[in-house]
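Some structures are shown below for you to check.
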Structure P
Amino acid sequence: MKTGKLISKILLSVALVIMILNLSCTIAAGGRHTVGILPDGTVVATGNNDEGQCNVSGWTDIVHVAAGFSHTVGLKDDATVVATGRNIEGQCNVLGWTDISMVVAGDWHTVGLKSDGTVVATGKSDEGQCNVGGWTGIAQIAAGGAHTVGIKNDGTLVATGRNIEGQCNVLGWTDIDLVVAGYAHTVGLKDGGTVVATGLSNDGQCDVGGWMNITQVAAGHSHTVGLKDDGTVVATGLNNDGQCDVGGWTNITQVVAGGWHTAGLKDCGTVVATGLDNDGQCDVGGWILETLSDEPPGTYHLTISSAAGGLVTAPGEGTFAYCESEVVNLVAQADSGYGFGNWTGDVGTVADASDATITITMNGDYFITANFEQITPQFDLTISSTAGGMVTAPGEGTFTYDQGTGVNLVAEAEEGYRFVNWTGDVGTIAYANDATTTIIMNGDYSITANFEEKPSINWPLIAGIIGVVVVVGLVVFFVRRK
């Protein structure tokens, strides 16, 4: 399955060998699905499968894959072709094709390059996108939304199909090493590493004039991606789903652009992806695919899990494949009522196991777990008093306590006043009529200590009562003496 074996089995021309080294063939991105070739020639796929476009598990001896909007095509090492997915327009009618050296898939059509430089096509052709019967001397092909493009052996181009947006205006291009087609735009890689583009550019998908040192290009629905000779990636165009967020990618050897997502093959065979993932089209973290390198770097698996109380948001949870010595960012996020505790497991290369956001260096197969701790809820107790006294314990104002805490309350009356009761949120106060009591904190509470003036003493009344008592006592005394 390495390059030499592929050449010997398909008998590609020297020009086509150069193209294959620069063209993404190990991975493919469709409208909402992604496909990859494993080292044993079998195929994996992820994403939308409404039309069966991901039903590739039985494929074997595959050397090249292509993906349309809702169909997938595979080139076998015997130069025949297989296809799966939507076939209403006949885009999967490829079983009779032979001597094929390359296949590409447009939205609703499929194109094959034969070893003699002629071209075949099947599927929807309402715009003439399958009118390739007369093409000869073709070295490479590309298929877009409703157009088809071919590079001739002399580096010039031919195109057919929809041209309302100018996507077929390639007749003046020269020295083109690679061509790709998006939904309504076409991109060409020149032999000096610069890029040209034509067609619809309402989202900036054709803004590639400043690109340099490019070794491969890919075109999506409304975005364009370029692979630089240092293994980094650039992108332009629509980015509403993050399909152009490739700035941090390194050690990339192939790039592909789907409808609204982008995927990249790393030199060790692992895959990265960004963009729309509503159907799981970016769930490629565990893939280890075929590479064109004779001695690719090693790969390791990182298995990530979380305990109750939170989850790992980056890169996610599950098993992911990474290149040897790759530094992986980890982010753990606690649920409401919990806090991050620590990372446990194979944390020998973790920067700081007590930090929720850290990195881990992949020098082996690792298993790690993010742990979380329940946070005891806290509540506010707001205390005030009426005139005539104050609350001395814990004081007056707002105080914060853990749930379930018993707080001692002490209210002291001023001279001439007496304590009456506590009012407000008194449901958990032990004795609301006692100046000294407790309150249990099970919520945010506001309470008030109430005071009143002591009643004044009526001395004349008291003197009168005393006088009456004395007189009565004397009367009783004299009566008894008689």
Structure Q
Amino acid sequence: MRQSLPSFTVAATSIAILLTWLVAGLFILEAGLHGLLLTALVSLVGLGLWLGTPYHTLRKFVFDGLAASMPALIIFILIGVVIASFIQSGTVGTLVYFGLQLLRPELFLPGGLLLCSFMSFATGTSWGTVATCGIVLMSVGQSLGFPLPLTAGMVIAGASFGDKMSPVSDTTNLAAMSAGTNLYRHIHAMSLTTGPCYVMALVIFAVLGSAYGAAPADPTAASALLAALDATFTVHWITLIPIALMLILGWRRVPPEAVLIAASFSALIIAWGLQGVTLATLLTSLYAGVSRETASPLLDTLINRGGIGAMAWTLTLAILAIGMGALLSQLNLLRALLEPIAQRIQRPAQLLTASTTAAAASNAALTEPYAAIILNGQVFQDVYDRHDIDRAMLSRTLEEGSTLTAALIPWTTTAIFYSAILGVSSLDYAPFALLNWMNPIIGIAMAWLGLGYLTSKVDTPSTD
């Protein structure tokens, strides 16, 4: 039985109250996200009952949403395994060791942005990039004197760029499919706005890097960390095999869970054969994480992490967020809100603004970008056709509104994951995730200036 559409008034009021509760809870009450999402989830169940939906149907909505998100939840678990195994193998230690020796302070931010962009573009995953390169760069940046939120913002901006523009990324393919356009035309449309934004972000990070690089740094911190790394791990190129394996398998479009398992298994072999870690210690660390005491407190902070158990906070929060998003989607609250708005749009610039904003709002309501991309692709396809605008422009706005903003909204699964891995609140790193907030704004501004349009009648950008 198909769920009927609630009225526009009911949908608008319900979503406004829900988002107000989450925002007020975070900023005014300063409450924990678990409690906020749980109460929001229970409230949506009550709303569904009031709308006439049986409880067993609401229960099925939540369980179906969790089932559909199971690959992402499995990745949450495997990321804990990857972090523990990469630390035990010396992969993280080797990368930090060479990073400290090769990266000058003034080049750290732009160099880190390029590194994360390449990694996520090659593998098609921002999550894997943040969990590997991100951890390394956070440690290098801390030893060089860079604030943690600044480094985290740089990591996320680079990882988001590669994920957004990569032809092997799941969100890139999903956006093209949801809008009904060709994958490479979609990437071309994104390049019209993302290209200039990326250059701007690179320049800003270079300026910030020069400012911090000019400040006197404490050379003893980096020297102490290098000495501790040398004493704790065997620094060798062999430890980089798991990273190379991730790149190769990711580029060949092997399923992400298989990539993470293969990389972790290779790291465990290296940890046992090269680093001399016992099998019992390795197996224990897969759940409990790494627990070592070294001569450097900074190195202790770097390596004492990982494991499945460390992902419990993130995993439980994601389950609550997914359940809430599933109810919002299946009760058709967002569709009832968006469809009347979409049908009243008169100008192309209004349309691009509306689809970008709707994608971001759907992201906040549904807590993850995949459902937001699919929903808004369905809602806006006919409207783009009516205005004779290429659907690649729709797919572009879906990514700018969903893929990029997911890192900025504290209760989305993406922001929850990034905060847990990097150890920095999304509210703290958001100002420095330059690409993530600049790109949607500049995309909307270009639409109103009449720049970078693709129409359904021509194959080249129009500036009419």
Structure R
Amino acid sequence: MSSDLKSQLAELMRAALLSVAPGEGTTEIHIERPKQASHGDFSCNLALQLARSLKRNPRQLAQLLVSELPYSSLVDRSEVAGAGFINFHLAPAARRQVLRGILQQGASFGRSTSGGGRKALVEFVSANPTGPLHVGHGRGAAYGDSLAKLLAFAGWSVTSEYYVNDAGRQMDILALSTWLRYLELGGPAGAPVSFPPNAYQGEYVRDMARQMRAAHGARYQRPLSQLTAGTPGLPDALRTDADAARQRESHLDALIANARMLLGEEWKYVHDFVLTEQLADCRSDLEETGVHFDVWFSEQSLFATGLVARCVERLAKAGHLYLQDGARWFRSTAFGDEKDRVVQRDNGLYTYFASDIAYHLNKCERGFERLINVWGADHHGYIPRVRGALSALGIDASILAVALVQFAALYRSGWKAQMSTSSGDFVTLRTLRDDVGRA
């Protein structure tokens, strides 16, 4: 309705302009909201805009235009301000007109067709399916869902999407963590399994282990001695240096490798079981919060279809990769990044960045004209490399917009709550919703 008032005021100004300068009748007229409420409801800079071409003093020209304005029941008064602005103060009739329009349009008030039916993809949340959603994820969910709905209201054809990181190391760690708790349940009473400090620690891991035990009994039980055979030792628990961190990661990777060997094809069951459980929990949690996704896109599908490999080869053929220390590097610095990035390690495995490039290529191949990613603020450094990869693939990088959402801080009784999925120390989105209710 504001736009209708603007159009009507613009027509009044055009009538005045035709009286003052008939040759300028096609000039574009801008009606805007003034920055200060005391300056009226709307303002026009037409006199400033035409002063030079008409060789007139802008303030005098503004006064002349005001004197030629036709009568309108919508305008209480018009006045010249500053160097030549024309300010409009609306009459009560204009406000009643706006209110009538709002009531007539109901829930459609404010809807527009500015999007023109163009396809937009809004990807948000996309948290690793390695644990319950916490309060921080909830902020991204609320922001992304609101953005998608606003775009749809503005005439875009919007798809909301959750990118499921189901192909990476974190899922292997969750599968191992659950299996270790499963082994613990099948071991001698009071003999807990030595649990890696960098595995997933939450009670939800024990819950999944109990479900596995209830459904399959001892089917996946294996000797602990075989699981830990040949694994590097763990450093002292109090050490926090980089070498100690690397030792803990090496220990964890060795356990995963042994678990894969001991379980054979049944490792896939454990992996898929924890993935299915976590995705189901995530879906229901978001739905209960009022957030719905049109698409849940699997990272694994990018590898299954060969898109990651094809994407990397496409970059190589275009001359954007080079080989160093056995790894393949993307010349990210050529596109404004602070350093080049590995897309394929010396062991032949692709990096997360490689699959992310393929994912964004897939978005474009699906025909979306606007890609919007809602990321946490800690991902700000990731933007240049993704845009650079799009450019290297021959895609206009301006198609991608990234909205960075700041971290959520939750205080309880004056104490700041932690948000770490791996340590199991966090406040879940479900808990917050149960505490404060849903809007």
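Things worth noting here:
- Structure responsible for 27.4, with mean count of other Cβ atoms within 10 Å over residues 258-265 calculated and labels P, Q, R on offer: P
- Taking FRET efficiency 1/(1 + (r/R0)^6) of positions 194 and 354 (r between Cβ atoms, R0 = 41 Å, to 0.05) as the criterion, the highest value among P, Q, R goes to Q.
- Structures P, Q, R were compared on distance in nm of label points 7 Å out along Cα→Cβ at positions 42 and 362, and the highest value belongs to R.
- Once relative contact order in percent (Cα under 8 Å, 6 or more apart) is evaluated on every structure in P, Q, R, the highest one turns out to be Q.
- Answer label among P, Q, R for the case where helix-only ellipticity at 222 nm (-39500 (n - 2.57) for each DSSP H run of 4 or more, over all residues; to 500), calculated from the coordinates, equals -15000: R
FYI, it's all coordinate maths here, none of it is from the lab. If you're wondering where the values come from, they're calculated on a predicted model, not measured in any experiment. Cβ atoms are built from the backbone, for glycine too; each structure is taken alone.
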